[in-house]
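The structures come next, written out as structure tokens.
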Structure P
Amino acid sequence: MIDDSALVQIVDSAVARVDKRWINCKPGCSHCCIGPFVVTQRDLDRLRRADPDPAIEARAEEARARMREDFPGDWTTGIVNGRQDTFDEKHKWLPCPVLDLESGSCLLYEHRPLACRMHGPSLFVDGGIVNHCRLNYAGATQAEIETARIEIELPPCDETNALTYIAWAFKQP
């Protein structure tokens, strides 16, 4: 199985090749950090290694409390096993527990999930198009977006593809 730091390096190196003239993401731009999104168990492990401060743990607990109703999976583990479209729509204003609401910055940026690392630019990951942020590629034609698209080939990972939400990274046993 590929080591997590090697996987992060592959993603970060690919994203670093993005043509920055089309990217409007800046520190403090955090609209993509509002609303629930699923992450992998590997992402949760990386976030846990960050040793978050008690304020993050409290925000994660609050997020879990708000998400309890109609949770699309196993509430105890946080594993999603059903359709989350309706659930995500219901909680679309819930901020990520590691988002600093005053500065708009990620408090655990170096430990952020792969989904966060890949959000923003036009990417092609393992044969599938990853939609770019709506704030990027302003004024670009579809051909320019396609030309700017970066391809990322992720190595096989010998792990389950169980998905959950970031708030479960900080759940106390």
Structure Q
Amino acid sequence: MQKAIITGAVAIALGAIASFAAGGGTMKITSSAFSEGGTIPDNYAKQGQNVNPPLRIEGVPAEAKSLLLIVDDPDAPVGLFTHWLCWNIDPKTTEVAENSVPKGGAQGTNDYPGSGYDGPQPPSGTHRYYFKIYALDTILDLKAGAKRKEVDAAMKGHAIAEGQLMGRYSHKK
């Protein structure tokens, strides 16, 4: 019995190590403006002030060379809709202030299309918006204005940790 418990514990530990080595490390991203699964306030929406909410980042691995921030909506009628792409953020960044670009960050083209942050504006119903942070083992060789497909390709195999915050926003008439 004791041998089975020890074997199980070792298997769990090795699985956790393998997961982290494969890019499964966990970081934390939060906002003082809304809680996980909560409602995103109107001022961060396209019809509001259309500014990014304040964000806090924790748990960045020491070996990270840069951070990547992606905000997207998987509930859009056209499929995954990107609201913000920002890469090459200084890995020492712990906060992104409201209505700001993170230190060192280059911004890409979102799906409106526009550059920088464009907030929620669902055509109907309530949508989920994911604020995703990735720690990368490299600095991405992309020009400002790059599109999501280019960012996804450039980051492939370079994520060493990640975290996400999900907020909800409902259609306003």
One of P, Q was used to calculate Cα extents along the principal axes in Å, yielding 63, 36, 29; that structure is Q
Across P, Q, mean count of other Cβ atoms within 10 Å over residues 52-59 reaches its greatest value in structure Q
Note: relative contact order in percent (Cα under 8 Å, 6 or more apart) at 42, derived from one of structures P, Q, originates from structure P
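As an exercise: helix-only ellipticity at 222 nm (-39500 (n - 2.57) for each DSSP H run of 4 or more, over all residues; to 500), calculated from one structure in P, Q, equals -5000. Which structure is it? If you can, show how the numbers build up before the last one.
Values: P: -8500; Q: -5000.
Clearly, the read-out refers to Q.
Here, each number is a calculation from the coordinates, and none is a lab measurement. Remember, predicted model here, so these are calculated numbers, not experimental data. Cβ atoms are built from the backbone, for glycine too; each structure is taken alone.
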